[in-house]
Structure 1
Amino acid sequence: MASDPYDIIVGNQTQRIDLSGKPRTFDFGGSVPFVNPNIGIADFDTINYWDAAAGQAKVINGWNITDAGIPGRVFKTNGYTAIGYKAGDGVVEGTLRTQLNSYYVPSRRRFVWDLSVRFGGADLTKSWTFMPRDSHPGLIWQIKPDGSPPSIGMVVDTDPTNSQRLAIHIDGSIGPELKHERLGMITGLLPQQDINIVIDAYLDDRPIASGGQGYFKTWINGTLVANAVGATLVPNASSPHYWSMAMYLYNDTTPLQFDYFGYWKRARMIVPN
């Protein structure tokens, strides 16, 4: 939980984040309402989405959301938080996306993400639309600062060896040269089954050679998929980092004629014991 005073190390400085006296949790799973009844607002920071009625991209913050979410894009259903792209929606921040963003997270600390997600169409009964690999990859989780690409991102796409299965790959720029590289991939996933993901990470912007302690491990359905050591946060960032859960179709800049949704049973960041 984040509570005042909320100080985050960014580079060689400390930035104080104003929470307005409202402590935030980092749990956005399906069993949790959008509006935290203890503080009267949502725990997340913002949602980027396409407003079909207005015909434009919008951003809503956690002070203004209701428990209805964003109808048709971000909503609760049968114990899941749905986050998805709806057929015909336009460009949001340069590409097609619906994206929920957390409040800033502390650095130089260890955290665990407990995630469980399945994939489909605009409701839980609709199936996923399989397309050729690399045509419509969807970023579903990332950690990043303002104004920079993510240091680490997780992407769903068609399995490279089975056109009726999904793969999840994890990319990052955490090694000593900070070059973008594949950290791991798992294949053979069925979209309409819950996929369990555990991330164990020490968030650190410093390289190992400079005293950094950063590491990033991910298990998907119990299989270790990523195991990397290095700067897990963007060095020289000017803001703290936050994490997102999304359907961010980063290759797509024109509307699609089908829906892509992630349904999150669990989506929480916790401090391990």
Structure 2
Amino acid sequence: MAGGDPATRTLIADGYRNEFLFYTAIQSSISVKSPKCWYATITEDNTSFVLLLDDLAPAIPGVQVNGVSFEEALIAVRNLAGLHGPRWADQTLLELDGIALPSPEGADFHAQILAGAIPIFVEHFASFLGPEDEATIATVPPRLVEWITARLDRFTLIHGDYRPDNLMFMPDGSDVTTLDWQTLGLGLAGRDIGYFLATSMAPATRRSHEHELVSAYYETLLSYGVDDMTFDECFEDYRLGVAQGPLITILGSVYATAEPSAESDAMFAAMITRSCAAIRDLDPFSLL
């Protein structure tokens, strides 16, 4: 259900539209685990909507600061393949009203707002960031247009913010359910898995397990009929995708957090330091 004042709802109306679109036009055609939707309605201007979703108890929400274990990550990346695989390079997705492939013009807009947000972000998080993190962050805006528009021949549906806070894990580790579809879009699948592993695992844990996790993700993609990508290409797309971390983290912190708190600061600090480490490890921009 939409919340906040009318001005705020107008600013995030596209997110409400995406959430409604997912449950009414997309959910039935993919295999990612998401709550059953019993009722959905939205106003013509997309500023107010209602969804009636299944109760997910006894599932437990992930906690971004804590990150995920290898076992949780394994379940999550296989689940993510259920979003990407079924409609891989599906041209009919281009007919959906409201989402589209990234354009150079849209990418340039994101690059400009990111560049404007970085000084605010760095000042606020100065106590969390090392010089190497600030240097890593500075490398992102100049390459963002090229990065967002890269490799779109194998586009698919992407979640855009696939991370523990938007996942519900069963206590026995048997399953995971995905929430929050306001950042739904089309793009390179590597952006989702790169963002998830880069922001959701401690760097040492990610380094130890990323090949195994990307392999599990790739094998699951194959089970959905994806046949135009080798594992090496998949791993390159994962490397490329880790640059999603600073983009979402910085914009989310500066523009989408109404009341900063110690908890939100800890979350964004964990996300940015982990994703900066991943960028230094995996050198995504060298692939462009």
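In table form, for the structure just shown:
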{"read-out": "Structure (1, 2) behind the derived value 0 of helix-only ellipticity at 222 nm (-39500 (n - 2.57) for each DSSP H run of 4 or more, over all residues; to 500)", "value": "1"}
{"read-out": "Top of 1, 2 by Cα Rg over 2.2 N^0.38 Å, for residues 27-122 alone, largest first", "value": "2"}
{"read-out": "Which of 1, 2 leads on distance in nm of label points 7 Å out along Cα→Cβ at positions 43 and 219, largest value", "value": "2"}
{"read-out": "Source structure (of 1, 2) for Rg/Rh (Cα atoms, Kirkwood Rh), for residues 91-154 alone, computed value 1.12", "value": "2"}
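Since every read-out is calculated from the coordinates, none of them should be taken as a lab result. All figures in this text were calculated on a predicted structure; none of them were measured in a lab. Cβ atoms are built from the backbone, for glycine too; each structure is taken alone.
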